[in-house]
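Undergrad: Below are structures written as structure tokens.
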Structure 1
């Protein structure tokens, strides 16, 4: 793999060009997990990726949105171009129709000035700021929106069931997004969100329709897994 310098590694397209030969396995099923980087802060003119795409954002939005929002959107254009390159390569290799792409973010732009962020989005509640999207794409799949409550914990069990991988559900802190009801969101401050109610686990007066007990168990299990490094590979 080509070594990237500190500037180049900020660009998802340059990273992809360097790494794509390692993402696909010829004539065999493959799974690649890619963490993108371009969309991270700072959302200012000092961000090389944002600066490179800012003109496109300016042409589209003009002066209708705050500067930091413009730079944030500009960083996302780099990811968009990388996904375009990925689709082109899958198509040229004849495996586009046999590939499923999942795309998800891991956090909202919390480093941005929150007064600006809240004013632009209209979202002020901490727990609602974490709301994001999970995209599942396959060539020929009809577009549809699914509003099921889920978190990143639920993606692995969903993949396991979707592709019949026969994984052990006892190892998952989460549920198949499409196969269960009553999913909930856990937060690092020991809170629970069931889609309507935001509850602190320390509030023993709230039952939460039984979800409080399950959420507490998940926290306890997660803590033990991390403290003991339970899944450490010793081979």
Structure 2
């Protein structure tokens, strides 16, 4: 673990892996150090912004070092545990995303994984999904919890246009495209749920720490009872 300065009003905490990010992010949300104004998680880091009038980098660094105590042991103790719920003791609201699993890349994924399209869908549905961090585009969430058997590299040739609502997987994440954009992830389905809307407060439906449950919708888009 390293804590690095990032300008005059932020520190960057580097940890070993995504699981440690989720654990530390949960701890800092539960017990935010005085003077901290924002927490921005990423795949291996958390940016901790602070108000210089309320705290200093030396004091904040000491508090962050305390927050990371035992982080490695906690992250490795139980691979099935939910780190954010364990840390915060309160489960954040779950966002349910109905999906029509008719993506054009299911065939390619079957060849890459050795699974049938039906098995890919079932393993995706069974995942314990949670938003790890956001990036790439406004409202685009990197959702962790993907079954290890579904973790494949990004496509060799990205698409020039992926439609809004597309559900895609790559590496260890699932993504829901908030708007039409280029993209190199494998498309497995689509949803009618709007995950980013500037008229909503907050605009992004999927924020870091949010639990996500994917459910299968039928061909007409209806959610089975």
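Undergrad: To test your reading of the models, identify which of 1, 2 gives -12000 for helix-only ellipticity at 222 nm (-39500 (n - 2.57) for each DSSP H run of 4 or more, over all residues; to 500) when calculated.
TA: Attributed to the structure labelled 1.
Undergrad: If distance in nm of label points 7 Å out along Cα→Cβ at positions 148 and 164 is calculated from each of 1, 2, which structure is the one that comes out at 3.9?
TA: 2
Undergrad: For distance in nm of label points 7 Å out along Cα→Cβ at positions 4 and 156, which of the structures 1, 2 scores highest?
TA: Across 1, 2, distance in nm of label points 7 Å out along Cα→Cβ at positions 4 and 156 peaks for 2.
Undergrad: Right, next: Comparing distance in nm of label points 7 Å out along Cα→Cβ at positions 60 and 172 across 1, 2, which structure shows the greatest value?
TA: Max of distance in nm of label points 7 Å out along Cα→Cβ at positions 60 and 172: 1.
Undergrad: Comparing volume of the Cα convex hull per residue in Å³ across structures 1, 2, which is largest?
TA: With respect to volume of the Cα convex hull per residue in Å³, the highest-scoring structure among 1, 2 is 1.
Undergrad: For the read-out relative contact order in percent (Cα under 8 Å, 6 or more apart), a value of 11 was computed from one structure; give its label from 1, 2.
TA: Numbers: 1: 11; 2: 20.
Value 11 for relative contact order in percent (Cα under 8 Å, 6 or more apart) corresponds to 1 out of 1, 2.
Where a number appears in this text, it was derived from the coordinates with a stated rule and is not lab data. Note that the coordinates shown come from a computational prediction; the quantities given were computed from them, not determined experimentally. Cβ atoms are built from the backbone, for glycine too; each structure is taken alone.
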